[in-house]
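In structure tokens below, several structures.
Every read-out reported here was derived from the displayed coordinates using simple, explicitly stated rules and does not represent laboratory data. Bear in mind that the values here come from a model prediction, so they are computed numbers and not experimental data. Cβ atoms are built from the backbone, for glycine too; each structure is taken alone.
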Structure 1
Amino acid sequence: MRPARAPWPIAALAAIGVLFFALPLAGLLYRVSWQSAVADLLTPEALGALRLSLFVSLAATALGLLLGVPLAWVYARIAFPGRNVVRALTTLPMVLPPVVGGVALLVAFGRRGLVGEWLDAGFGLRIPFTTAATVMAATFVSMPFLVLTVEAGIRSIDRRYEEAARTLGASPWRIFRQVTLPLIAPSLFAGAVLCWARALGEFGATITFAGNLPGVTQTLPLAVYIAMETRPEVAIVLSLVLVLVSLAVLVALRDRYLRLD
């Protein structure tokens, strides 16, 4: 069979589309000062932001797994009134402007917030502008990616294996641990990686809810934002690091999301 050939208008527009994405990345590579790139990455500010970003993204992923996997299972297996509405609410951060998410977290957990005022008065616990707030902001925007991925995985598995375990007397918890989780392992891995990558790149909700305090809440994207005003060369190097991480995630998940014939 002869390979398909695209009409020239489609090919031309497709090429422009590729350039639209490729040129900004090429600009980063062109503007990087390779002689000082390592030194720029080893500055105290960059290392502090990198360490905090790794901690926050891993903590957000762990929290996303702890809360998101049970949530995905409920969505996939339990029918209850308003399920579609609840699912929409818990996946809303995927399309919500991150700054709006940060404002929502602030009015919920701030000192005068819906829950924050009670936490402050009863326990002296103040969440905004702390590392905990950074983790919460990252989890808020990244967990929906894990929930949807895992839910799709649960819906796609053959339920006969779970039914067989149930007829053999296994409890629901044991079935979940020893049958369901191994069957959805690829989806679980993909969802966790997507969650981690989104948490690593979070900016808007973090700067709104947690601020931009070096060593406390200043993650890598926030460090890029600040460096653009004072040391653009450092901002370019840090941006390139985030681009490479994102590219590595896409390559790692290519067999699941980018299958080609």
Structure 2
Amino acid sequence: MAIVIKYGGNAMTDNRERREVAAAIRQAAHEGLGPIIVHGGGPFIARELEAAGLSHRFIRGLRVTTPEALVVVERTLTMLGKELAQEIGGAVGLTGRDAGLLLAEKFDRELGEVGRMVSVNAHLLRGLLELRVIPVIACLAVDAEGDPLNVNADEAAGAVASALDAPLLFLTDVSGVLDDPAKPDSLVPVLRRNEARQRIRDGRISGGMIPKVEAALKALDDGAASAVIADGRTRRNFLQALRGEAGTTLLRE
């Protein structure tokens, strides 16, 4: 059974813990699960943009991406994906450039070179899983002309899960959706659509959690089997989330 695991950049910053999570992903694959990893790289991108002297900011949780910044974003994500694939083992690092894996369209002039997902080459992913190769996908798509676009990793993961009718697991640096973002122990274990929308409106869901929740709800609408947001910083947290013992489960209604 395929499962799409969105591995957030904020959950990947500790190298030792990342290697342990990578080993757990490999073990899950050996036990018959078909993991597909879609990864972000926010902290890594921020560091490289700063090193290049390029400013960066967010609008509605999405990174504004100039043409100059896109070069840095692509380079950083591609290298990070290759490293993660190597750590997992039996995996291959991919971007939207590979066989048109992720197709997007530019949708907001204010955000710059940022795309909204249009389609996923599900045939390629199914073929890799049949070969027992774990796809590790960076959140970089191409448009209809083949030019790269930065896409939100949560949205990309949701599109992949929808294309495969697969469960979707978001690994991040908090335990899930919190009732009070200032209280780490205020986890909301189950969140329905109307409740999620209300929390976005009143600010209890904010920042980078907004695209996660919105991507989860859209993925459920488009065919994803389930959607969970959970802490993925350690092997133990990852295994608990994989077993459905942690995080916030999003419901269609």
> For which of 1, 2 does helix-only ellipticity at 222 nm (-39500 (n - 2.57) for each DSSP H run of 4 or more, over all residues; to 500), calculated from the coordinates, equal -23000?
Replying inline: 1
> Quick one: Cα extents along the principal axes in Å came out at 73, 66, 31 when computed from one of 1, 2, so which one is it?
Replying inline: 1
> Here distance in nm of label points 7 Å out along Cα→Cβ at positions 91 and 139 was calculated and came to 2.1; which of the structures 1, 2 was it taken from?
Replying inline: 1
>> To test your reading of the models, identify which of 1, 2 gives 29 for relative contact order in percent (Cα under 8 Å, 6 or more apart) when calculated.
In response: 1
>> Given a value of 12.9 for mean count of other Cβ atoms within 10 Å over residues 155-162, calculated from one of 1, 2, which structure does it belong to?
In response: 1
